[in-house]
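S.K.: Next come the structures, one after another.
Please treat every number below as a calculation from the coordinates, not as lab data. Nothing here was measured: the structure is a model prediction, and the numbers come from that model. Cβ atoms are built from the backbone, for glycine too; each structure is taken alone.
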Structure P
């Protein structure tokens with residue numbers, strides 16, 4: 001089975017760098033990146049894509065990561081086997097507590113991605129795929 005990751009982050013450069021790091025380390029077969037929650041929902045809905053893992057930024061304009069999760073669940077995407085990792089520069093305990101309310105959120109990572117977080121992603125994607 002092919003392993004894929006969907007990156008959702010409003011930072012184009014972070015998406016580019018994170019995609020390259022993930023692919024260079026052989027963590028998955030393909031990476032798609034979207035700059036907002038609406039684009040990500042369209043990607044999942046319109047194209048019927050089911051990534052192995054979604055790495056989701058918490059703080060984005062227009063639709064936060066938590067707003068995305070609310071929509072993700074309302075569309076029924078949570079019935080898929082996709083796991084979600086939250087990625088944020090936020091150190092707020094409130095964000096971590098809110099993330100725990102969603103059963104698909106399995107990890108809360110702090111930006112930027114580094115060797116340790118890449119290892120966590122690799123371990124998780126091998127478990128879910």
Structure Q
């Protein structure tokens with residue numbers, strides 16, 4: 001299922017990807033970067049949160065290779081990484097096929113192509 005045909009297409013994160021921006025959440029009161037999916041800041045529950053653009057750079061914390069595909073447009077094998085963005089939040093993302101040599105602790109940057117997010121070596 002593509003993002004265009006799924007109900008998440010209206011979510012700010014995916015709208016940002018379609019505009020070529022990687023977004024993350026930040027608390028208006030304490031300026032803390034918040035995990036994806038947060039609806040409030042754990043330090044400032046009365047404050048509001050906002051979406052901000054990330055520079056898209058970070059460090060790989062974990063990597064896994066999937067040998068079975070769950071999407072027609074993503075043939076197996078493919079790699080998924082947990083990236084600690086420089087802004088402080090962690091994000092799951094696909095590792096670009098051209099970045100096969102990337103290991104844990106490696107520096108990566110986001111690459112957004114037609115709303116599709118992948119990470120490549122920095």
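S.K.: Suppose you compute FRET efficiency 1/(1 + (r/R0)^6) of positions 48 and 80 (r between Cβ atoms, R0 = 35 Å, to 0.05) for every structure in P, Q: which one lands on 1.00? Numbers along the way, then the final one.
M.R.: Details: P: 1.00; Q: 0.65.
The structure behind it is P.
S.K.: State the single structure among P, Q that was used to calculate FRET efficiency 1/(1 + (r/R0)^6) of positions 40 and 112 (r between Cβ atoms, R0 = 30 Å, to 0.05), giving 0.65. The partial results should precede the final answer.
M.R.: Working: P: 0.90; Q: 0.65.
This value belongs to structure Q.
S.K.: Here's a follow-up. If helix-only ellipticity at 222 nm (-39500 (n - 2.57) for each DSSP H run of 4 or more, over all residues; to 500) comes out at -12500 when worked out from the coordinates, which of P, Q was used? Walk me through the numbers on the way to the answer.
M.R.: Values: P: -12500; Q: -1500.
It must be structure P, since only it matches.
S.K.: Same structure, new question: As an exercise: Rg/Rh (Cα atoms, Kirkwood Rh), calculated from one structure in P, Q, equals 0.99. Which structure is it?
M.R.: Details: P: 0.91; Q: 0.99.
Of the structures listed, the value fits Q.
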